[in-house]
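Structures for review follow.
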Structure P
Amino acid sequence: MQVIDLAETTLRDMNAALQAQNGSTNQTAWQILNPRGAHALAVGLDAPLDVTVAGPTGYYCAGMNARATVRVAGSVGPGVAENMMSGTVIVEGDASQYAGATGHGGLLVIHGNAASRCGISMKGIDIVVHGNIGHMSAFMAQKGHLVVCGDAGEALGDSIYEAQLFVRGSVKSLGADCIEKEMRPEHLTALAKLLESAGSDADPAGFRRYGSARRLYHFDIDNAY
């Protein structure tokens, strides 16, 4: 395992070392010590690496991730896994606002709670939150899955497109054009796989599904001014 101590190495040099990996060597396991809330940590990775961050991070941890697995042994600031393409990001603590924003692919797992705007404008990423999520989550969510094992805040799925939302707990309110939908067998199967991948033993049958009513897809003359 390659070990980088941020008490001795600069954040720039650490990110450069990780970004230089292209999968052609056996240096696939990395541990980052003393992150101390650093911003933009382990960003832009594009190799099958396994990176463990031993402590909390700041803004945009694991942003633009592709192929790598990044584990954070602590909580993260805003924008974790922002614009993620593939791979896996696991947060053992809580996540601040807009976790997984604009993510195109991969899996983001948050073992604690996520704040407001979780999954905003998601474009194919799968997000599993073991706890609760805040208001305006999945705003303009276009594709992918957001699974919430706890409760959801106000305006869930506002202006949603074709993303699938699954919530086990209560939903404070639904956003514009977001409605509860039938949970069919194929949805239960997909949800079971996501929960298993995220290390959750929650029963898929205890969740409700939400998605777009598709009323905002077409121009309505009554909405013109």
Structure Q
Amino acid sequence: MPDLSPIARNLETIRARIAEAAHAAGRDPAGITLIAVSKTHPQPAVLAAMAAGVRVFGENRVQEAAEKFPIAGARLRIIGGLQTNKAEQAVRLADAIDSLDRPRLADAIARAAEAAGRLPELLVQVNIGDEPQKSGVSTAEADSFIRAMRARFGEALKGLMCIPPAAKDPAPHFRRLAAMADAHGLPVRSMGMSGDYAAAIAAGATHLRIGSAIFGQRGENASLHNI
């Protein structure tokens, strides 16, 4: 069996850095949830992260997620753009859908939830930089969309998610999302990834989506297929 200790070592480093950033911001690290983004990585990598204490995982594609989950003790969040024709499978499989961004998707989730008898937690994805190539509701439409989703899904709507523009300082975008969540009384702010999570913590992130800093690049874990 290959040595899986690199994932555990990476997690130890990340947790220490999260704690440092949290303390610098006057926050309790216990209030920050680490989402291990396991997209493109095989199930043995997920199990290695679980052995190191991770319980929450993020996947971009429902079909890929279904090949790895469910796993006892793991919580799955769909963090990528969700097609309406995948909503039924996502509702059955996931504990949370973090990319609610349009009325048609809301309709598909509502129908799937009624059929399945369960409704995952939901986050509205805001296109916080209003970038045309990215998913998410525009900042101009975000407030009205959030109100509509709160009215429709009630307490299942837990918060907001964003991906800031890559070439700009993420801090103002994170602060804007946090203020938007505050204005709507939503407790969850999923923001911050491997390269910018310290800034996200300073702005009030409750959930961090970290992939490559945990699992490495896809090729680095190729041997895990053989466990």
- prompt: Which structure, out of P, Q, was mean count of other Cβ atoms within 10 Å over residues 5-12 calculated from, if the result is 12.5?
  reply: P
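Tell me which structure, out of P, Q, gives -3000 once helix-only ellipticity at 222 nm (-39500 (n - 2.57) for each DSSP H run of 4 or more, over all residues; to 500) is calculated.
Considering all the candidates, the number was obtained from P.
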message: If log10 I(q)/I(0) by the Debye sum over Cα atoms at q = 0.18, 0.21, 0.28 Å⁻¹, for residues 29-92 alone is calculated from each of P, Q, which structure is the one that comes out at -0.62, -0.82, -1.28?
response: Q
message: Once FRET efficiency 1/(1 + (r/R0)^6) of positions 149 and 197 (r between Cβ atoms, R0 = 30 Å, to 0.05) is calculated for all of P, Q, which comes out largest?
response: P
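For distance in nm of label points 7 Å out along Cα→Cβ at positions 21 and 69, which of the structures P, Q scores highest?
Q
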- request: Can you spot which of P, Q the value 22 was calculated from, given it is relative contact order in percent (Cα under 8 Å, 6 or more apart)?
  value: Q
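Work out the source of 3.5 here, i.e. which of P, Q gives that when distance in nm of label points 7 Å out along Cα→Cβ at positions 117 and 141 is computed. Working shown, then result.
Values: P: 1.6; Q: 3.5.
Source structure for this number: Q.
Just so you know, all these numbers are worked out from the coordinates, no wet-lab data involved. Quick caveat: nothing in here was measured; it's all calculated off a predicted structure. Cβ atoms are built from the backbone, for glycine too; each structure is taken alone.
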